[in-house]
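*Asks:* Each in structure tokens, the structures are laid out below.
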Structure 1
Amino acid sequence: MAARLVIADASPLIGLAAAGAFDLLRRLFDQVTITDSVRDEVLSGGERPGARELAEAIRRGWIVVVNVPRDASAFPVLGAGEASTILYATEHPGPCLVLMDDLSGRAHARANGLALTGLAGVLIAARKHEYVDNVRALLEKLEASDFRLSREVVDTVLELAGEA
């Protein structure tokens, strides 16, 4: 897609891995940036979805890890991953897209004028680019895992993907 910074929080990474669709990030964006806090959060999952996929993507170089100094005062109500992602995005001088699902994090990202999407947006974009034929199947894999999306979000994704 566009030559802009794409920076992801943990939730979209974990969700895409749980759906067996982690590689959609590479196909859609070529390169994705994460903070060291997000890396640590996902890799601490051990055998949970996302850990193996993230480690491999970092090794291959299409996910880049940046170190963000811990500034708890910047967004004290957010977790370390969300806070560091937003902090890095707000300090980035060029265009940026934040991938985040956490509602509080999304509100802070919007309040800081950041372009934003989440797991649902990634699935819709993948369908529109014809990288996936069946978003419903991916959503069913998510539902079978510990990853949760509201019924409203699922219905909206299916509608926007033309699978309602």
Structure 2
Amino acid sequence: MSQDEKLIFREQVRPDDAAVVRGIVTSTGFFHDHEVAVAVELVEERLEKGTDCGYLFLFAEQAGHTVGYCCYGEIPCTAGSFDLYWIVVHDSCRGRGIGGLLMGETERRIAGLGGRAIWVETSSQEKYLPTRQFYLRYGYQEEALLKDFYAAGDDKVIYAKHLDATWSKK
């Protein structure tokens, strides 16, 4: 797959996407088996319940292959806050700007749904430093750090990006 092939986005979740998501998430080497299982469960729940489940997906395809995806959804009981649950690019395609294009398209779609802010969380572990740098590079700001959240010495880092100019400033 060459770098210059056009990236195509799709929202529709297909039955084979559970296996596709498993492959993409596993390829990174970042996630434990139980985390991979959660990523797959979200796809399966979407297939079973449709958009009523609250999980929206965006798949990035290149040359007929799914090379990345994200899963997001509106946070219940909020006015326009969205969680970005997953954004993952297949390891063989990292470093090509696909993650940034996927993030930009996701933000555009969230804004189109009336989203005012996007919230995302990740681990403080050293192996997630590129992930944290990715969020910062695309305009996300660290909003909170929850000490020892995942395990002793593994903090949860929460980032947000405000899409709406009326969102209160610090």
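*Asks:* Have a look at 1, 2 and say which one yields -14500 for helix-only ellipticity at 222 nm (-39500 (n - 2.57) for each DSSP H run of 4 or more, over all residues; to 500), as calculated. Working shown, then result.
*Replies:* Details: 1: -14500; 2: -9500.
Attributed to the structure labelled 1.
*Asks:* Moving on. Identify which of structures 1, 2 gives the largest calculated value of relative contact order in percent (Cα under 8 Å, 6 or more apart). The partial results should precede the final answer.
*Replies:* On the way: 1: 26; 2: 17.
Structure 1 comes out on top.
Where a number appears in this text, it was derived from the coordinates with a stated rule and is not lab data. Note that the structure is a prediction, hence the values are computed from the model and not measured.
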